[in-house]
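The structures come next, written out as structure tokens.
Read-outs: derived from the displayed coordinates by stated rules, not from any lab. Note that the structure is predicted; figures quoted are calculated from it, not measured. Cβ atoms are built from the backbone, for glycine too; each structure is taken alone.
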Structure 1
Amino acid sequence: MSKKKFLVTGGSGFIGSSLVKRLVRDGYGVRVLDNNSRGAIQKLNSVIKDIEFIEGDIRNADAVFKAAKGAESIIHLAFVNGTEFFYKKPELVLDVGVRGMLNVLDACKKEQIKELILASSSEVYQSPPKIPTDEYVLLSIPDVLNPRYSYAGGKIISELMAINYGRTDFNRVVIFRPHNVYGPDMGFEHVLPQFVLRAINVIKKTPVGLVPFEIQGDGTQTRAFVHIDDFTEGLMRVIENGKHLNIYHIGNPEEITIKEVARKVVAYLGRKAKIVNGVPMEGGTPRRCPDIGKLVALGFKPKISFDKGLPSIIQWYADYAKSIKS
């Protein structure tokens, strides 16, 4: 009996390419729609002969309709991620998010696709009233004038559309919220790659003594990072066993301060950091750590601690820094 055929939007991105490889490994049929604006088809080289790849923009309705034809389920990942983009290109973030979501829903109705798996984000709740944070926390946009919330706004709209279209037009709609996924080749607009590249640069300029390392604010902000391999395992649990009209947090509830992250990055590179407090970014969240109880109930358990996973990303970006200098 042949397995289900998925359309994965945003499938050449960091998370998307990891998922596509796992789906292929598990015997599913896979078609990918991506314009490679932030991803790269090279990320799919190991499985390119096993999938269908359609290059197209999620905002182009015809491209989405073409990609959806014959699919049995859509996993919708296509979005503009990366904190830098939230501040610098909020209109693009919203355009891709909202127009893309409408196109996916229209394609599902047109092609009679009754299953939708939607990628949301931990950004949909800003400063949660409890830590760890479960899926029932109130969602909020604290300040519509702050461009950072373009991303959260687009994700909240997407969740609302998925849930409410899901009541009547789908047999199964499931939403997942990633929490600070990291790993090699994840892009350059996130805190860990930026810390690694900055640390390499500052170490070169500071051959002896403590390495001055500036961070936003005082570094007491916390995050809980989940390695891409653990994340993909958790996402497969959601795809295969998630319940209709349910939301699942995917992460690792190992909370760590940003200043400790900076210290660990510099330490791995063989030096000791002197943390220098900087100006906090307006709209940043003081603490973020997921309650993954619902995902654990589906059989998930994170296996890669932050200390175990961090070397792989540091080494990848250290090698990248060497390659661009050679």
Structure 2
Amino acid sequence: MREVAFIKQNKEKWLEVERVIDGKIKKNPDELSSLYIDLINDLSFAQTYYPKSKVTVFLNHLASRIFQKIYKTRRLEQNRLMAFFKSEVPLLIYQYRNFLLYSFLFFTLFTIIGFVSSYYDKGFVSMFFGDEYVNKTLENIKNRNAVGVYQEGSNWGSTISIVFNNLLVGAKLYIYGVFGGLGTLFVLLQNSIMLGAFQYFFHEHGALKDSLKGIWLHGVFEIFAMGIEAMAGLILGASILLPKSFSRLNSFKIGFKDSFKIFLSTVPFTIMAGIIEGFVTRYALKMPILINLMIILGTLSMIVYYYLIYPFILAKKSNRIKSQT
């Protein structure tokens, strides 16, 4: 069958699937499964006879979306918030896993740039943080209290201020993605260079170990969340620049919906990072090294599992369900 005839023959059915996914048509679980089976058959046919066609890309994306619809419909009895974190977000992370890789590659590159720039330009740190902040930190290092800056202000006051600032940075990383992803990369560049420059600054003055013991108590959640927020911004930008087989508007709608869910998933981690920074980091140099490591490795294990391991476990499980459908 020629591709044009194939599209003409099945176009209405595919449009119906889109309307079901968008919630414009209601279907029970059995009807959804039937639509999914028909769509998988069409996808299999397209992959065989039109492997490089846009219609194959379109059907593959449509099949993924209706499967998510079925997956969620079968779990309506679950708490909505639990389902969001337990299945929706991890499946989206898996679906857009390439953007996760891009985000952390850019983060690593920009951090190295900050580190190397500080090595060659001794005034580089002051350019970002200001002379007052740098001089205060130098005084703290001299007094063997490298994390002294985190001991200023009350616990609650510091926490609220930190959480608000981190949420603002995260929102910028995401929302600025609307500029084709370039806005996201610019914000990521600023923050990553600051991190790299500041870490070299501590290294240069012999306080890197103390800074690691303090900064990474809250930094694991904060920095990793920043990477995921950048991922969401890049997805948003790509939905505008690379609409694939969709109209640019529909591609943006899909990209915005998916990326916003990913962005929202970082909010609890960002809040937890602020709480740790406000209440725990100030005691970093006084606590036993074992407790320090337990907090750092515990937070690292938690967020790495959720964003890097669990999505692949869930996707593998989902593929088994697909094969049985």
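Observations
- Label whose coordinates, when helix-only ellipticity at 222 nm (-39500 (n - 2.57) for each DSSP H run of 4 or more, over all residues; to 500) is calculated, return -12000 (choices 1, 2): 1
- With Cα extents along the principal axes in Å, for residues 173-284 alone derived as 56, 27, 22, matching label from 1, 2: 1
- Looking at distance in nm of label points 7 Å out along Cα→Cβ at positions 157 and 309 over structures 1, 2, structure 2 comes out largest.
- Test item: relative contact order in percent (Cα under 8 Å, 6 or more apart) calculated as 22, pick one of 1, 2: 2
- Structures 1, 2 were shown, and Kirkwood radius over Cα pairs in Å at 20.4 was computed from 1.
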